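Enquirer: As structure tokens, here come the structures.
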Structure I
Amino acid sequence: MSARLMALRGSNNEGVLAAVLVVLIVAMSLVSPSFFTVGTLFAVIRSSIVPVIFALAVLIVIISGGIDVSFAAIAIFAAYTTVKLSGAGGSTASLVVLTLLALGIGAVLGLVNGGLIARFRLPTLIVTLGTQSVFKGALLAYIGSRYIAALPPSMDRAGKHDLVTAHSGGSPVSVSLMVLVPVLLTVFVWWLLRNTMFGRGVYAIGGDTEAARRAGFRVIRSQLLVYVLVGMLAAAGGVVYVILGRNANPQDLVGSELDIIAAVVLGGASIFGGRGSVGGTLLGVLLVQLINNSLLLVGVPTAWQRAAVGLLLVIGVGVQAAAAKRSRKRVFAHEDLEVAR
């Protein structure tokens, strides 16, 4: 029976998170009949498109034993710079070319993070806090600080296409075609972490860097690749954000990091590294978006929504710390028992 419960719970508590989501949905449906509608479902999906992409990037970093708070700055830097360089409304560049340009910019900025962290063994939080300010300052000082309303035609057209359209409460509701981007990236990151030597190396480095080095993993190269990949994922998220918003604003995105990190931690990724899953991360994003949507429906001010997400993050980290402490106690007790024998 206990083995069956453990299987339902999941290796990263995905089952527990799924149960919490179900309870939240049922509770909100009872409180507000308008909650359990197609309109709410589509609203949650739309609001999750960009956060899922960012969460995949943060997941990789956290599994590797680091923390990155510069991904939002990289995202808007790459997206806004791409729009600016394209000539905006008069551009003839295709969406593929613009996306590749943004991914290249994201990779370079990610390489800056990775180089500082891997080569000089600097704390990841301090480095990314610093580069966040540097990237945002460089964007405003050297690229541009003005809102761009007219996107390149290829980007503007991409934002007009819907994947699904339905009616809710007599009004049409839809989900953008851009929802396919996080779906494809989710499959890619799942495959990368689960089926490649690079993915195994990310988990190994997060668990114990020195042990990973002794096992033959090239730690510095892997860390560089982690932050380059994170930069590219952030850039992809920035491009999707700009397409969905139908404008480019250099003041956007920075400041939204808390929701993303909270979602990944709530999804079971260990803040200490070495553990995390794509499935748990998706559930974490859905939970945060559902909570924000639910609080909005019942009229809770935005400031309290931020407080709720912060509280969830503290609870998630606290649970992980308690679990790690219990695990250490079990290990020490087992070692003491072996010595006694």
Structure II
Amino acid sequence: MNLRNTNSPLKNGYRFPAEWEKHAATWLSYPHNENSWPGRIQNIFPAYHQFIKELSRGEVVNINVNDTLMLDHVKEQLTALGTDMNNIRFYIHPTNDAWCRDHGPAFLINPDAKNKLLVVNWEYNAWGNKYPYELDNKIPQLIAEKLQLPVISPDIVMEGGSVDFNGKGSLITTKACLLNPNRNPKLNQTQIETYLYDYYGVHQIIWLNEGVDGDDTNGHVDDICRFVNEDTVVTVVEKDKKDFNYKPLQENLKELQKVRLINGKQLNIIELPMPEALYIEDQRVPCSYANFYIANAAVIVPVFGCKTDEIALDILAECFTDRMVIGIDSSEIIWGLGSFHCLSQQQPMV
């Protein structure tokens, strides 16, 4: 089924739910592209497999794999780790890379509709044609067909890591990413906002500016600012005035302080520290505690073996009192320039 050229999801009562709302599953695309972790891809798998194991404690984990050989290998690795394989599903959906947040489907919900779940099939161009993406761009359609869900295709580039939601009509994003001419050069800010309203089912767009140093996505919001409930965000701040991130993160903080939500409330802002700068092969990588993933049973937080890890975990534990907050070492995964949120996409329960 394809709903192209019909009324927008917003007009039909659909919305993109907050990440803390109940999941039916989490979708992953299994890492295999050595160019994303040059010389170090083998180092990422202990943490990646642990991520899958923690997810599977509270929900089904759907994993896109390239072929049966990869399927058998992953199954063997997860079984050896003691993962509950009853909650693991495999789909032979070949990919270019592992960043399912950006190339995976955007699931919208409307409990009152005949089709309670809808897939938005945004275009994906690997953050401005930086890398191969032809297989990744097919993933939303393949998943929709497998799940027998209706699909709507806006025909513009949009990535899941560039937006975050409170589930009550507010969306937060960055100008550095969405207004970058390497995405949708023919669209201005007002036109892009119209797509966000219509195809995510929101009523408010909160614009921040720049992302963190080392982020090759041109400033995804999931590295800097995240909703933790409908009225509250956590946002990363850099205390060292000499650090490249200090000024842009302070500017984002000032923008957040101006925000009033749809309900008229001032936005609650909780500051998260930035990890110590990490360089791999003389390249700064985009370490951030904001790239956590909210699963049914846990909040999985990237940690980096530095003194701010426990501070960040404690702050997030106060935000999420209804589930475990678990830190998993991301000091190797981050060489791919993303972490746990970038790697995952939720499928909501309806």
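Nothing in this text is a laboratory measurement; each read-out follows from the coordinates by a stated rule. Quick caveat: nothing in here was measured; it's all calculated off a predicted structure. Cβ atoms are built from the backbone, for glycine too; each structure is taken alone.
Enquirer: For structures I, II, which has the highest computed value of mean projected area of the Cα convex hull in nm²?
Expert: I
Enquirer: Still on this model: If relative contact order in percent (Cα under 8 Å, 6 or more apart) computes to 22, which of I, II did it come from?
Expert: Among I, II, the structure yielding 22 for relative contact order in percent (Cα under 8 Å, 6 or more apart) is II.
Enquirer: Taking distance in nm of label points 7 Å out along Cα→Cβ at positions 88 and 112 as the quantity of interest, name the structure among I, II where it is greatest.
Expert: Comparing I, II by distance in nm of label points 7 Å out along Cα→Cβ at positions 88 and 112, the maximum is at II.
Enquirer: Cα extents along the principal axes in Å, for residues 24-207 alone was computed and gave 51, 42, 26; which structure, I, II, did it come from?
Expert: Label of the originating structure: II.
Enquirer: Related question: I have 14.0 for mean count of other Cβ atoms within 10 Å over residues 120-127, calculated from one of the structures I, II. Which structure is it?
Expert: Clearly, the read-out refers to I.
Enquirer: While we're here: For the read-out helix-only ellipticity at 222 nm (-39500 (n - 2.57) for each DSSP H run of 4 or more, over all residues; to 500), a value of -23500 was computed from one structure; give its label from I, II.
Expert: Checking each candidate, the match is I.
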